[in-house]
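Asks: Structures follow.
Bear in mind that the values in this text are calculations on the coordinates, not laboratory data. Keep in mind the model is a prediction, meaning the values are calculated, not measured. Cβ atoms are built from the backbone, for glycine too; each structure is taken alone.
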Structure 1
Amino acid sequence: MTKLNELSPREGSVKKRMRVGRGPGSGKGKTAGRGVKGQKARSGVAIAGFEGGQMPLHMRMPKRGFNNPRALDFAEVNFWRLEQAIAAGKLDPKKPIDAAVLVAAGVLRRAKDGIKLLAKGELTSKIEITVYAASASAVEAVEKAGGKLTVTRPAPVATAAEA
């Protein structure tokens, strides 16, 4: 039995820190391993991507696409995952299922901006589920299994141009 005062790290697991700029005897004195002179020898250098005045590669590449900052991020749930949770006894198919129930059962880590039900796998259980969005095949499969699906996504508002 080892005593607390005799504890030490395993042999070779801890390496001594190199102390730079502490004189010529240390082997890392004077320039401290940075080379000599110039901007990179100083602290606070921020020239990543700089190509000596030539147009940098990241600026030569064409811009593509659009990243919508207001896009909703859905937590996706497939039928096979629901069936897996029902078989394991984590979900009760007789009770209504919503985001909070899925998170509590460990099917999802978090609900994000809403839950989207997708039809990957096979749904054999008759379930009553409330989600933000669902694929057309998922809606069809839930109704075919005798269940009920409620979609809470607001209906798109018709604009004056469409009317």
Structure 2
Amino acid sequence: MPTRTLRPVRKSPPAALQRVPGLSYAALDEFVGFSLRRAQIASFADFYRGAAGSGLTPPRFTALLLVGGNPGLRQTLLGEALGIARSGAMLLTDWLEARGLVERRASPDDGRAWGLFLTGSGKRVLDAVKRRVGAEDRRRMQRLSLRERRQLKSLLERIAD
């Protein structure tokens, strides 16, 4: 069986798309996607500050949150929730398992299926990173009122669906 190579962890957060004074952004300013991308990059930079030292990327963090919130989650369903292929879900699960963050356990009702569970270490790492990432998110969102944050989340959900 060939060995799988796992992608290295990003060493630094993505660079922000800062506005350059005097540069015309032409039609870019008319595209909602450009503003969304700038906001996403800023949000990812916040994430990487909060997750520093953990080895977690946004997909790995999301996977831990989903496994933690759904003990026994099947790998196939995890991949579906993340929008990745079955092979990608397997690589992701292998990475998390190799670091002792999740474990696979045989399903009691289907001998061919495996469920994913957080380990004690996985719970500790997830809790710590969730606290730090949450603090970064709250820091950035302080620019908006509670009403604006709710409205923004609602509008983004409508666009995403």
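Asks: Can you tell which of 1, 2 yields 61, 38, 30 when Cα extents along the principal axes in Å is derived from it?
Replies: Of the options listed, only 2 reproduces it.
Asks: Give the label, chosen from 1, 2, of the structure having the highest value of distance in nm of label points 7 Å out along Cα→Cβ at positions 71 and 135.
Replies: Across 1, 2, distance in nm of label points 7 Å out along Cα→Cβ at positions 71 and 135 peaks for 2.
Asks: Okay, next question. Given a value of 0.95 for FRET efficiency 1/(1 + (r/R0)^6) of positions 55 and 119 (r between Cβ atoms, R0 = 25 Å, to 0.05), point me to the structure among 1, 2 it was derived from.
Replies: 2
Asks: If you rank structures 1, 2 by FRET efficiency 1/(1 + (r/R0)^6) of positions 23 and 63 (r between Cβ atoms, R0 = 41 Å, to 0.05), which sits at the top with the largest value?
Replies: Sorting by FRET efficiency 1/(1 + (r/R0)^6) of positions 23 and 63 (r between Cβ atoms, R0 = 41 Å, to 0.05) in descending order puts 2 first.
Asks: Right, here's the next one. Starting from the value 4, 15, 15, 16, 14, 10, 10, 10, 5, 2, 0: which structure in 1, 2 was P(r) over Cα pairs in 5 Å bins from 0, in percent, for residues 87-150 alone calculated from?
Replies: Working through the options, I get structure 2.
Asks: Right, here's the next one. Supply the structure label, taken from 1, 2, corresponding to helix-only ellipticity at 222 nm (-39500 (n - 2.57) for each DSSP H run of 4 or more, over all residues; to 500) with the calculated value -18000.
Replies: 2
Asks: Ranked by relative contact order in percent (Cα under 8 Å, 6 or more apart), which of 1, 2 sits at the highest value?
Replies: Looking at the calculated values, the largest one is 2.
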